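Next up: some structures, all given as structure tokens.
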Structure I
Amino acid sequence: MPAQDNSSVRARQGARDLLIKALYQWQLGGHDREELLEQFALEPEYAQIDKRYFRELLAAVIANVTSLDSLITTQADRDVKTVDVIGRAVLLLGLEELNSRPDVPTKVVINEAVELAKRYGAPDCFRFVNAVLDKAAKVIKGRSPSVGGG
């Protein structure tokens, strides 16, 4: 597999960053996917991101949220309802990437999620995210094709 150039890596990082904001808003505001896509397309940073990656992962997380939440509960050994909104957003994104993006190495998914948790989460959020995704990666990579069926 050829290495991605820096601009496409940055475009995916930007998509993940915007996805955390969209998933945060989705959890708090109950907006549907189309409303979120319209709103975030107006954000200045949207021009610089991998738009397809953003759209596909937003749709996948929303479609698979029940299965992803179940996986969080199982791997975190606590109810997903006790996970803060940012931590849940990062985990939903990370789990969906592990599940539906075999083109992205597991280590990259976990590292990117940890960085997002450090940037936006509570002080120890990144440790929790790292532990849950590390455990979940073993489960997800051990079966196919997807947690949420998509």
Structure II
Amino acid sequence: MKRSAAEILREYGPFPDVDRVHGVTYDGQQVWFAAGDRLNALDPEGGTVQHSIEVAAHAGTAYDGRHLYQIAEDRIQKLDPATGQVLSTIPAPAGGADSGLAWAEGTLWVGEYRARKIHQIDPETGAILRSIETNRFVTGVTWVDGELWHGT
């Protein structure tokens, strides 16, 4: 892997009433971040929170091009970002021990922290399509240029 120097272009926060961020995704216009009891839509140009959705937001956050997905304890909620309405709910594969969420190729990828696994799941049913084991704890997952990455 070719390594190159990284440069921080912008940093945002702290935000009022936000102790920590649990998940982050980008919808092409706004950066959405999970903060325990709500999802916040951040304007990346101005660095301000434009609006929030009151919903359990405990771990990973993902965007499929139309909807947001949010891990909320032992379930994953599909949300309409315009209205905040929960459209559907599926079980989270680790039953509350889930640690990251990404959307790719029509499926959700969910990290399972202590079990050191990443599950590919059906976004309609929650069925596990396959699982990948790793030798490290999984704290977050993302999909970039056809590759699945995870943080530890």
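None of the figures in this text is laboratory data; all of them are computed from the coordinates on show. Predicted model, so just to flag it, every value in this text is computed and none were measured. Cβ atoms are built from the backbone, for glycine too; each structure is taken alone.
Quick check: 3.0 is what I get for mean projected area of the Cα convex hull in nm², for residues 15-62 alone, calculated from one of I, II. Which structure matches? The partial results should precede the final answer.
On the way: I: 2.8; II: 3.0.
Value 3.0 for mean projected area of the Cα convex hull in nm², for residues 15-62 alone corresponds to II out of I, II.
One of I, II was used to compute helix-only ellipticity at 222 nm (-39500 (n - 2.57) for each DSSP H run of 4 or more, over all residues; to 500), and the result was 0. Which label is that? Computing helix-only ellipticity at 222 nm (-39500 (n - 2.57) for each DSSP H run of 4 or more, over all residues; to 500) on every structure in I, II gives 0 only for II.
When volume of the Cα convex hull per residue in Å³ is calculated, the result is 124; to which of the structures I, II does this value belong? Display every interim value, and only then the final one.
Details: I: 107; II: 124.
For volume of the Cα convex hull per residue in Å³, the value 124 is produced by structure II.
Matching task: 15.6 is the computed value of mean count of other Cβ atoms within 10 Å over residues 7-14. Pick the structure from I, II.
Details: I: 15.6; II: 7.6.
Going through each structure in turn, the value belongs to I.
If relative contact order in percent (Cα under 8 Å, 6 or more apart) computes to 25, which of I, II did it come from? Going through each structure in turn, the value belongs to I. Comparing FRET efficiency 1/(1 + (r/R0)^6) of positions 47 and 95 (r between Cβ atoms, R0 = 25 Å, to 0.05) across structures I, II, the highest value is found for I. Comparing distance in nm of label points 7 Å out along Cα→Cβ at positions 111 and 135 across I, II, which is largest? By distance in nm of label points 7 Å out along Cα→Cβ at positions 111 and 135, the leading structure of I, II is I.
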